[in-house]
Structure 1
Amino acid sequence: MESLKDEISAVAARMVVEEGLDFGSAKRRAVKQMGLTARSALPNNDDIERAVEEYIAIFCADTQATELHALRILALEWMDRLASFRPHVAGAVWHGTATRHSDVYLQLFCGDAKEAEIELIDRGVRFEVRSVPGFQGERVDALSVHVWSPLLEEHIGLHLLIYDLDDIRGALQPDARGRRPRGDATALRAVIGNIS
């Protein structure tokens, strides 16, 4: 059974790295591609993340660090622009497994959910509103935009997940691996190397 989960993890990891799929979508596509039933036992997200790390080490070691750096710079630029909403970066960009196919996820903590939308409108930024799973499984609004990355020379998906201001208290609890699941601009600067 574990070897099947490992195989699903490996196939899903390739899809995450090469196609930019989220973990859930990658697991479902991996099961389908492998000809397994929808009832197959799936690996958990920690298993997928470990498989992603292995895949990157084997197949992307020469490019991934540069791509990750570019995505972190892009995230930091947007975090500075949206500083009044207490932005935190999460996901692959924060954890260090992002490639040029990865989207950037910023979590904003707002007193009023519409404030972020108004800010984007005032800045002339076109966005699409979606509903996505939040960090505790609840549905939250996400403002999705495509932004230009000068370092990667391509457009990158940027998703601004909108949370209530009070949600920030629980947002910094360590994950199952003991890591901070997200970081503010100061923490991201430290990870990048103290960029001013």
Structure 2
Amino acid sequence: MSIYSRYIGPKFVSCLCSMDDITAERERVIPLATGVVLEIGMGPGLNLPFYNPLTVTKVIGVDPNDAFLHLGETRHRNSCVPLEVVRAPAEALPLENYTVDTAVITYTLCSVDDPDRALKEVRRVLKPDGKVLFLEHGLSPEEDVARWQRRLNPIWRSLAVGCNLTRPVTELLQRAGFSIQDIEEYYLGGAPRVLGFHCRGIAQLS
């Protein structure tokens, strides 16, 4: 692992993901979580302040990246809900089947190595009546924007330590066997369109 990907890149990504506009988006999604929560890509713990301790029993935060987890150590210690941090990839969750009430996926599908496999793992551990809360940036449906996303993706992926601009979020969820119950697709205000196409919503098992 290079010095950039170990020290500089994670701080750069964490700063981007903690900007005011993005924090406001998190605040619209995370309070909907209930019961036992699985959060893939826990990293620096930017969602933790928004979990409701009256409705959340426990958060299991999964992340394979020590550099991102290190950035969140203070937030992890000060979590307002019971928290278990697990160092593991989303593609191989060390959890039993049907043990999770809510899966939280925020700004994570862009960077997991294999999003299809990761979502199949989420499906495996989710209870039949469970839900997925998602907040992601991804591939724009507008071809002019998508064309530039594809052109810029190799550069951005290197700069943002594995983040991709070209993941088709809703398609990935549906391909993994989820039904979209509620969704809003939009460009985040103030962000370049190649970076700013967002999907926010709720999915359940089909």
Structure 3
Amino acid sequence: MKTSQAQLFIVSAPSGAGKTSLVQQTINDLDDLGVSISHTTREIRPGENEGEDYFFTDRDNFERMIEAGQFLEYAEVFGNYYGTSLAAVQQNLSDGIDVILEIDWQGAAQVRQKLDEVVSIFILPPSRAALVDRLKSRGQDSDAVIKRRTEEAVAEMQQYHHADYLIINENFEHAVMELKAVILSYRIEKSRQASRHAGLIATLTG
């Protein structure tokens, strides 16, 4: 399946690497860019909102959606399902809106198998200590959960080599700049610019 003139970007990272904050700032800074809101079976956390952070659903409904082929990708992480709506992504792309998927490496692999054109970006923390500090600073998980998430993060980080771009989130502003640079470089790729500005180019070169 071809993604049309709009571009689909995958941003993957282990828990605590800061990808959600990076993506949100990038969306705030750039026009015609949206993030796909995932479905999940995990419990809603304090400060989260239905339809803004996730679409929260139960396991039975999620599995019905899997059987109906409604997900572009899905995975089970820490005992909970997460999935991306295929219809929502297709609609945004057909409307000319670039889309960012915040998904783990398993989901990223599924998307790369299904789509002809996708750009994948992996976010890494500057150190393991920084990763643990960020997980603790959330104040939402027990020490046992943080230990498990840290162990899982090490396994996840080993998957970075499948991505097209790698960003080290040591300095937030610099990491945002790098993420925006990837997106903007694709927007000014020759074939896209030629299609977007066909009329102008005809008057300039005719």
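Quick check: 5.0 is what I get for distance in nm of label points 7 Å out along Cα→Cβ at positions 153 and 169, calculated from one of 1, 2, 3. Which structure matches? Source structure for this number: 1.
For the read-out P(r) over Cα pairs in 5 Å bins from 0, in percent, for residues 137-184 alone, a value of 5, 16, 16, 20, 17, 14, 10, 1 was computed from one structure; give its label from 1, 2, 3. Walk me through the intermediate numbers first.
On the way: 1: 5, 16, 16, 20, 17, 14, 10, 1; 2: 5, 20, 23, 21, 16, 12, 3; 3: 4, 16, 17, 17, 21, 15, 7, 2, 0.
Value 5, 16, 16, 20, 17, 14, 10, 1 for P(r) over Cα pairs in 5 Å bins from 0, in percent, for residues 137-184 alone corresponds to 1 out of 1, 2, 3.
One of 1, 2, 3 was used to compute Rg and Dmax of the Cα atoms in Å, and the result was 17.1, 53. Which label is that? Don't jump to the answer; show the numbers that get you there.
On the way: 1: 17.1, 53; 2: 15.9, 45; 3: 18.1, 67.
It was calculated from structure 1.
Read-outs throughout are calculated quantities, based only on the coordinates presented, and are distinct from any laboratory measurement. This is a predicted model, so every value here is computed, not measured. Cβ atoms are built from the backbone, for glycine too; each structure is taken alone.
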